[in-house]
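Enquirer: See the structures that follow.
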Structure P
Amino acid sequence: MWCGSRRVTGDGGVASGGAWETLPTVLTVACEGGGSVVASMEYQQVQVARFTVDCPSGEAGTGAVTLDPGIVRPGDFTIGIDASAEHIRWSLAVTQPETTTP
């Protein structure tokens with residue numbers, strides 16, 4: 001499973017070659033700058049997650065979604081970020097935890 005992060009400004013996104021279907025997939029987004037970002041994740045061109053994160057000025061706003069095992073499987077997935085303004089800074093991480101805390 002690819003695990004990575006990227007920090008940029010304005011609109012953007014990332015693509016990956018896939019994930020383990022037996023593990024949950026967690027998409028986390030952080031941003032700052034006054035405004036908001038909309039994060040959307042697609043697997044095989046089908047939207048599997050979409051959420052908005054408020055991006056305050058001077059501090060980080062964060063949001064995350066956990067997808068159950070089997071929603072993201074081997075094959076490509078993409079994550080798009082739509083920022084409400086070009087100056088908004090954001091980063092994202094995609095992880096697949098092998099254990100969960102009860």
Structure Q
Amino acid sequence: MDGFVWFAVIISVLVVNFGMGIILLRGSYNKNPCQLKAWLIYQSTLMILVVLACAFIYINFPSDMKRLKQILHTLLLIPATLGFMKIVNDHKEEIEASTNKHELLVEA
């Protein structure tokens with residue numbers, strides 16, 4: 001692919017990442033689990049795409065150093081992303097539990 005196309009794809013992903021970061025912050029601040037779930041779905045999708053891109057780069061670039069760099073990058077990225085996703089999911093579950101508890105108290 002042309003360098004300009006890669007640049008456009010990277011800029012697009014960065015803009016969407018920025019938007020999803022805002023959704024994550026708003027969801028946490030407003031205690032809206034739906035926004036947190038949207039961020040979790042986005043991160044899951046993005047992680048799958050990163051792994052596929054890593055496989056594509058691994059197959060198409062014969063350089064051993066470039067392959068090693070990509071494998072190390074992916075090996076560091078996946079555990080960090082999974083850790084962040086676990087934290088957000090735990091926060092989402094806390095919000096849902098407190099909302100359910102508040103609804104039960106209002107009904108009683």
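Enquirer: If Rg/Rh (Cα atoms, Kirkwood Rh) is calculated from each of P, Q, which structure is the one that comes out at 0.98?
Expert: Answer by label: P.
Enquirer: To test your reading of the models, identify which of P, Q gives 0 for helix-only ellipticity at 222 nm (-39500 (n - 2.57) for each DSSP H run of 4 or more, over all residues; to 500) when calculated.
Expert: P
Enquirer: When P(r) over Cα pairs in 10 Å bins from 0, in percent, for residues 25-80 alone is computed for each of P, Q, which one produces 22, 36, 23, 14, 5?
Expert: Only one of P, Q returns 22, 36, 23, 14, 5 for P(r) over Cα pairs in 10 Å bins from 0, in percent, for residues 25-80 alone, namely Q.
Enquirer: Here's a follow-up. Starting from the value 28: which structure in P, Q was relative contact order in percent (Cα under 8 Å, 6 or more apart) calculated from?
Expert: Among P, Q, the structure yielding 28 for relative contact order in percent (Cα under 8 Å, 6 or more apart) is Q.
Enquirer: If you don't mind, another one. Of the structures labelled P, Q, which one yields 2.7 when distance in nm of label points 7 Å out along Cα→Cβ at positions 33 and 49 is computed from its coordinates?
Expert: Derived from Q, not from the others.
Only the coordinates and a few stated rules stand behind these numbers; no lab work does. Nothing here was measured: the structure is a model prediction, and the numbers come from that model. Cβ atoms are built from the backbone, for glycine too; each structure is taken alone.
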